[in-house]
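In structure tokens below, several structures.
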Structure 1
Amino acid sequence: MYSFTASGHKNIRATHRNTLELTKDAVLTEDGDCIIGVKAEFELEKIKQFLQKEKIKITIRANGITETITATPNPTFSDEHELVVRKTDFCSKRTFATRAEKSAMQLDRTIVRELKNEKTKIVIMIEEWK
């Protein structure tokens, strides 16, 4: 398992129907409707251990509320700044995983309210799913 943190932001909307994203950016405009966390502290080299797995589980925790998503990792993921999870099969260097069971829009609105708080420290855990 690998975990890292990100922060909430007042402009998080989590309304995109096909993707969700974590970014290392600190600033977020309202146009970023798939972004669920800013100031993400993931390390590409540590993420790479999951790229050859068949399936992964991504757990998002914010102020005691947990959301879990399973997806298929993209072996060509190579972005050091953004981590995108998609419901579709579309792949780019920013795509960490595809065929996700949930998008930003499908996250429980209870956790989304926490993600909108700039004081919220978000914990993201990634592990192989069997």
Structure 2
Amino acid sequence: MVKPDKGFVIDPEKPFFIFDSNGEWHATLIKGCLWDSRGEYMGFVRGDAHDVYTAYGEWVGNLTHDGRIVRRRVVERQPLLRIKRLRPEKPKNLPARAPLPPQRAELAHTMIDVLDWDPDIFRNVPDLKTDLS
């Protein structure tokens, strides 16, 4: 059973691919920033627990070593991060396609794959967001 991984390291200079449990490619992580297949900025990853946030600062879940974003099925909603940073520049080494997804272990019943549960989570504007400027 898969739990959020804290013991793996991601090379910030190399692309790290994010898939859902069905093997569909959703994002690429480069230098802590998440990019979709069109090169649009989606969010960021930070911390030793590989916490994943949307571009608006909403916590989504934790990144696992096999490239999934997971979280507990029942979680208390976290406050939005107060972020004041410009959208990063699109990286020059953003790949046009992803490799085949890795083999995946089953998730524990208490965990969900966030991208299976809500594939549009990075497009949603959080209702806690007070100002879009």
> Looking at structures 1, 2, which one was mean projected area of the Cα convex hull in nm² calculated from, given that it came out as 6.6?
Replying inline: 1
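With relative contact order in percent (Cα under 8 Å, 6 or more apart) computed per structure, which member of 1, 2 shows the largest figure?
Result for relative contact order in percent (Cα under 8 Å, 6 or more apart) over 1, 2: largest is 1.
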> Computing distance in nm of label points 7 Å out along Cα→Cβ at positions 75 and 91 gives 2.3 for which of 1, 2?
Replying inline: 2
> When distance in nm of label points 7 Å out along Cα→Cβ at positions 83 and 107 is calculated, the result is 1.3; to which of the structures 1, 2 does this value belong?
Replying inline: 1
> Taking mean count of other Cβ atoms within 10 Å over residues 27-34 from the coordinates of each of 1, 2, which one would give 14.6?
Replying inline: 1
> Quick one: log10 I(q)/I(0) by the Debye sum over Cα atoms at q = 0.18, 0.23, 0.25 Å⁻¹, for residues 11-66 alone came out at -0.55, -0.92, -1.10 when computed from one of 1, 2, so which one is it?
Replying inline: 2
> In terms of mean count of other Cβ atoms within 10 Å over residues 19-26, which of structures 1, 2 is highest?
Replying inline: 1
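Every number here is computed from the coordinates shown, using simple stated rules; none is lab data. Please read all numbers here as calculations on a predicted model, not as lab measurements. Cβ atoms are built from the backbone, for glycine too; each structure is taken alone.
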